[in-house]
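Next up, some structures in C-alpha cells.
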Structure P
C-alpha cells in the first residue's frame, strides 16, 4: 500500500518527500477535487523528485467533452508523469465515461505509452450528478486504463465513509483487482480511516491532502510532521 500526497507547489513537495510520500500528486485544490495545476509547476516539481518517487498529475474535474479532455491529456503526457488522473465529473453514465477515457488513452499513448491512466470517480456522485464509481472498473478495463480512483467531489468536510460503507469500498477494490487494475482510495481520509482500510481492504494506494495539512485544512500547507505520522501507518 503506497502513500500518495497531493501537493500544490515545490515547497510542499519537499515536505511531502521528507515525510516519506511514495507518490507525489500534483493538483490545484482551488479548481476542484481533482483540479489541474499549471505545466510550469509540474515541471518544477518533477525536477525535485528522486529516489524512485513517482509523480501523479490530476487532469481536472473533467466535463463530458472528450476532445477537450484528450487534448489536455496530450499536453499533460508531454510533462512525463507516471500517472494521469482524470476526474469523470461531467459524465453521467458508462457510455459517456468510455468516450472520454478512450480518447484520453489514445492521446496519452501517442506521447508516452508507459504513463498509467487512472479513471477517477466520486463517492458522492449523487451530489455531483456524475458516474456511479462502481462502474469505474468496467470503464477502465474497456478503455485501456491502468487504474481506478474513488474520491469525494465536494470538499465540505464529508469523507469517503459518509458515502460508501466498508462493504461497498471492498467491492470497489476487489472489482478493480479482478480486472488487474491499480486501485486508489481517497476522500478526506484521516489516520483512523487509513488504519481501517489498510487492515480490511488493502488498496494499492491511499491518497491524502487534508490529513497531511495542519488542522486538516486542505487549503493550507503540507506538514512534514503530519506526513511522517501518517506514513507510519503504511506497511
Structure Q
C-alpha cells in the first residue's frame, strides 16, 4: 500500500479543472426517457438541468456553474472548475454515484478515469521575468531547449503513456506550451495527468481507485516543480 503523503495546497494553483469519468455498457433506459429519478438524487448539488448541445446526454450543473455532471447512456462524467480540494470533490461525485446506482445500476464499469489539467501562467504567478527552465524540471521540458535558437516557440506538445501498479493502471501525460488569450495574451505550460484503468470493475471499486489516482497525481505534479515555482504558487500546507 502506498505511503500516505502530505497534501500541499497552493494559494495560486495552476489547476484548471479536474474530471472524473466512469464508462459502462450503454443503457438504453437512460436515453429512452428523462432521468427524473436521477435528477431528484443529485439536485441538491446540481440544481440546474439542460440537454447537452448535441442532445445526446443530460447536463446537470451547480448554481455557481463550477460543477458539471453529465449523464449519458454509457458514461457518467463530473467536471470541477475552481477545484477546492479532494474532500469536496468526492462529496459531489459520491452523490452522483449513489444516484446512478439507484436508477441505472450498471452491470459493471468498463473504465474508471481521473484527470487533472494544469496550466502554469507566468503572469498569474508574478514571474514573467523568469525562463521556463527556472520553473519546470528540465527532465520533462527538453523541447524548450530550442528557445532562442530558431525563433520564439509558439507551441509544443508531448504525450507519454505510463503503466502504474504493474501496468494495470495507466497515466497519459500531456504537456507543452499552449497559447492563452485571457486575461492577458501569453504562453502557458500545460501539465495534464490523465489516470485510468480499463476492464470490468464494480461501482464499489471506484472510491479506492480514485483515491489512488489522487495520491499519484500529487506525486507526479511534484516531479514537475522547481523550488522557484513551488514558492511562486504560495504553498499553504
Structure R
C-alpha cells in the first residue's frame, strides 16, 4: 500500500472497524455489499473493500482507494475490487456533500421489510426514529447500470436512510460512526417488524402525531452532538479488545 497521511489512515481504521462490526452483528453477506468512505482532502477519492474478502478479514491497509466510478487509483489494485458494486455508493457520494460514509446491506430482516408493501412501520421507539425519514427506491435489477444513479439520488433526497425495495438497506452519514448508527438501528427496526408480524397477532401503531413527535425528538438529539459518536467510540474500544488487527 502507498504511504498515506494520518487523516486517511484514521479514515481507513474507522471503515475497517465498520466492516468488522457489520460482520460481528450479523449484517454481512459473504463477500458482497459494500461500505465506502470519502478520503479526506481534495479530489473525489473513496475507500472500498477488496473484492473476495469476508468482512471480518478487512483491515485498514487492505482497503482500496477508488475514483468516483469505482476504479482503483493504483493500477495494480484494479483487480482487487468489484467495480459494479460501487454504482450505488458513487451516486450517493457524488450527490451528497454530507455523505462521507455510505453503507449497504443485504440482511434477512432488511430484505424482508423491503419486500413488504407498507414499508417500515412505527412499531417501536427504535422504528419511530425513522418515521417519515426513510426513503424508498424501486427495484430495477442488479445495480450495475450507471443511469440508475440519477433515480436513486432523487429517491434518497436529503435523508440518511433508504430501503431499496426487494434488495436491502442503505444509510449514509458525515462520519463512519453516524452511518453505522443509522444502519444498526434501521436493521433493529426491521428485525422488530419481522418479529412482531410473524406471530399472527394483530399489531397496533401509535397515533401519527406521537410517531412524528418521537422522530422529532431523535432529530433534536442529533443536533446536540455528533450522531452516533459515543456508541462508535465504545465499539472501537470493543474491537481493540477482541479484534485489534482491523487497524493494521
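Only the coordinates and a few stated rules stand behind these numbers; no lab work does. Note that the coordinates shown come from a computational prediction; the quantities given were computed from them, not determined experimentally. Cβ atoms are built from the backbone, for glycine too; each structure is taken alone.
Check the numbers for distance in nm of label points 7 Å out along Cα→Cβ at positions 29 and 45 across P, Q, R and tell me which is largest.
Comparing P, Q, R, the top value of distance in nm of label points 7 Å out along Cα→Cβ at positions 29 and 45 belongs to R.
Of the structures labelled P, Q, R, one was used to calculate distance in nm of label points 7 Å out along Cα→Cβ at positions 37 and 101, giving 2.5. Name it.
P
A value of 43, 40, 30 was computed for Cα extents along the principal axes in Å; which of P, Q, R is the source structure?
So the calculation was done on P.
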